[in-house]
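Multiple structures follow.
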Structure P
């Protein structure tokens, strides 16, 4: 994915806002490698998921070790927590990351093979209050980005104790429709029937509409956890809807799952998805430790911001453009621009030999707040006219007095 300056400011705005909101909620940044041992994702993400079976970029190194480009960030964070021994620190652990991920998928609007995520993870907090804390942080970021068309959907998919009964109910239901299911879902029927609920095929989706609901099969503990989450969200004033079709695509999820869904940006409408994964740390070689988190797709956030008309204004990066006429003036322009940069002022001068008229045109296109024209007369007198582009007003300045020039530009 190539991102040029005429769009990168949107990405920077989202990343800056995400960092600020994360800090307010007590999350600290973590960074980890772009690729990991494939076994980590097989164990952590799950070998029955589409990601592991179809979408990972996997290769062998010179020693024959199987490595994969990261398809998501949670498994890597869990591995880092284990290897560093951070699980023995004061809990909970709260991390965020901004990363690029890789999945071999069919490119379409809101989905590409290299994509960028902002994610958060909490380790060591079992209570539903932690679920609400993570959801509240995601909700705060969405509101800070001024998104209006994004709605929160929540569900509970139970735990290893109660989920087998639900799986049995799903298998019984979907077997009656097995001839109508897509090839992928016929395979899921035996390996992971929960994933059929998330199939994007119109036929499978229609069949799933009347399938047994997850919340009807929760054990007492999972039901109490879900009720506690709803009470916390109500107390926080966060609007949500219960959506029993949300199951998420990764095997490590337990109990709470949720999505922030944007209406109107196409098939890839989930801008944020997450949930609880209480068995993940243990499954990748660590102690038993609760966990919950989410990931936001930055491209999808941008699509949603465009739809809602809330993109930030492009920044005015250039304070001064110095146009020059003649070789001596060109050298002086280079000198002044560089001296101003050392004082914190953004300044540019001609680097490609444009005519004076072309330089002024370029200054306008670049959005320069001020322009200064240098020629032989200005060099001789040491004085030049500083022009404010917004209203055309001018003030005479000493071209050798950088402090005076800086003051005039502020």
Structure Q
């Protein structure tokens, strides 16, 4: 039986891997089979991989980590993250500790509405076409919902239709948006099925020619907002707060900086998405498209300070995630990830993902404005180098310390240090 979950684990990163697994297993109640999956270097057999996609000849594993210290809406989470980039999990865990005060990160969400787009070309009369679709909206929605009675049973289904006349380089076209509440699914299959089914009828109503019928990954009706407050003293004092805000303002005003700033946010979000076998490409595309919604590419996050001088953070992103269907249901590691995080609804996964993104952003801004981004990166790089040079066990930390102290974070130096330690 799992003990009461607390995500506050001091010195988790210092513990051996087996001890980390034991701690997580005890806290979330992992079975022996689930523990074995964690230790299996990816948990995906070649047969399972072959069922998931085409032309399979193998599989590739990413490090599967657990970020600690997260509290979202007064609930603690151990957060699975998958990825190869050094310092991402460490930064997220460290900043989550600073964001834990009170209820921690406050997250809110809209309904899980996805958009299916139906493109209509060669319309003889745009005004008449728009009126015809509007007049038939109820019948169209009913027809769409007949296709997925299970989704409707759980409170989802087609909810509305929006019409967008569009001027393009080849002339005008009408884009029909079918708004579908996807509940705990990401929604691509349901939305695409409905859009394809309605397209011929809409073509007849408008007198035009339907062409594309496809979901949009700009899920700007399926939004999650996260907010946090970090005490000034916990982040380095008033000057540190002002510097973080100034660094954010740079990203908000300059797309060259914003691209790297936002990539850091997605480092955290994509790592959680990978651990849960989500469509991280769709999530990335939607987030970056949303960042340009005001006409220019800006920061996804916003940082400021309150009346007491504490740092405040906020971010709103489209978050099309699902716990029903797809690889999330078939990948053994994704199932273990779900048990570790302890979520039963897609919206909770989305809220945690956004909280991780905000924490990741704070970690990057703090590093950039204080010690510089390379210090943490180079220490982690030093660890990779000494392992490549043959260090193992207790020797690794000794070799890393010597390599960092040398100021020469290069493989030949790592080899020299490891050979010396090996005698």
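Which one of P, Q has helix-only ellipticity at 222 nm (-39500 (n - 2.57) for each DSSP H run of 4 or more, over all residues; to 500), as calculated from the coordinates, equal to -15500? Traced to structure Q.
Which of P, Q yields 1.28 for Cα Rg over 2.2 N^0.38 Å, as computed? Going label by label, the one that fits is P.
Structures P, Q were compared on distance in nm of label points 7 Å out along Cα→Cβ at positions 24 and 360, and the highest value belongs to P. Have a look at P, Q and say which one yields 0.90 for FRET efficiency 1/(1 + (r/R0)^6) of positions 96 and 336 (r between Cβ atoms, R0 = 30 Å, to 0.05), as calculated. Clearly, the read-out refers to Q.
Tell me which of P, Q gives 23.2 when you compute mean count of other Cβ atoms within 10 Å over residues 112-119. For mean count of other Cβ atoms within 10 Å over residues 112-119, the value 23.2 is produced by structure Q.
The greatest value of percent of Cα pairs over 24 Å apart, for residues 16-127 alone among structures P, Q is that of Q. With mean count of other Cβ atoms within 10 Å over residues 256-263 derived from the coordinates and found to be 16.9, which of P, Q does the value describe? Label of the source structure: Q. When mean count of other Cβ atoms within 10 Å over residues 200-207 is calculated for each of the structures P, Q, the largest result comes from Q.
Where a number appears in this text, it was derived from the coordinates with a stated rule and is not lab data. Since we're looking at a predicted model, the values are computed, not measured. Cβ atoms are built from the backbone, for glycine too; each structure is taken alone.
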